[in-house]
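Structures are listed in the sections that come next.
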Structure P
Amino acid sequence: MRLQRRDSWREPARDIGLLALRLSVGLMMLLAHGWPKLMNYAELLEKFPDPIGMGSGLSLFLAVSSEVGASVLIIVGLLTRLASVPLLVTMLVAGFVVHGSDPFATQEKAFVYAAAYLTLILTGPGRLSLDNLLHSRLWLKR
């Protein structure tokens, strides 16, 4: 008879925690930042900040692409690590460049998001994700 490990709760708890992180950070970024930019794209096109000299239009396009597209991928757990990279970069630019001269209280939100995206890059999405489902199905077919 095989004894069950005393810490067998850790794996499901980790996966539920990663799901909660993906859903919360993904939905907050999508609904509070990405979706409003997408809905007001034409208005923002000329006045959007150009923090690293790429032009206002390209900066807005990249911000909307990451805040909407990558957020959706993170929510469902598809290409999670890859999708987290542009969001991490966007948040680091927001924190260090766009709000670089602002008080830390203003920068803080960008850094909290950045920490969440870095966590997802390092840990992956967990087992409750499309990444895991596709990986396990592809693995079984080999």
Structure Q
Amino acid sequence: MPKIKIMIINDSRAMRLFLEDMIKSYADCEIIGSYFDGNIALDSLKFKKPDVIILDLEMPRMDGLTFLERLLDNEKFSTIIVSIYAKDSSELVNDAMVLGAVDSLIPPSSNAKEEFEKFRNILHHKITKASLASNKFSLRCS
């Protein structure tokens, strides 16, 4: 089975590295791009086709909502919001969902090993679920 192709867009280098380490630990996933800027990520979509995009909401130059608005002009990509603003009742997350995001997740708030492991498992589940929206990973019965 082909690996799930992931693109990360987050202005924080530390968060990008953290997410990259998490995703590299999943045998069924591969990172095809990691970007600090939404404009550069949008340009790369001409050549790279991720199955899932992991997106921050608060970034300079282009925030996550603007990225999602611009993404509407292109192909549809399953997008998961990973942000400290990703509370279920958050207006920002609701706006992101309206613009096409499929899920959201708050990063760990501490360095506790248990919290990292919980985040790692939840993120993997959300990536797997989001990838099912792509034709490549659709469940088919014969």
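For distance in nm of label points 7 Å out along Cα→Cβ at positions 54 and 70, find whichever of P, Q sits highest and give me its label.
Evaluating distance in nm of label points 7 Å out along Cα→Cβ at positions 54 and 70 on every structure, the highest lands on Q.
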### Summary
Value 21, calculated as relative contact order in percent (Cα under 8 Å, 6 or more apart) from one of P, Q, is from structure Q
### Summary
From the coordinates of one of P, Q, Rg/Rh (Cα atoms, Kirkwood Rh) came out at 1.09; that one is structure P
### Task
Using the calculated result -11500 for helix-only ellipticity at 222 nm (-39500 (n - 2.57) for each DSSP H run of 4 or more, over all residues; to 500), pick out the matching structure from P, Q.
Q
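FYI, it's all coordinate maths here, none of it is from the lab. All of these numbers come straight from a predicted model, not from anything done at the bench. Cβ atoms are built from the backbone, for glycine too; each structure is taken alone.
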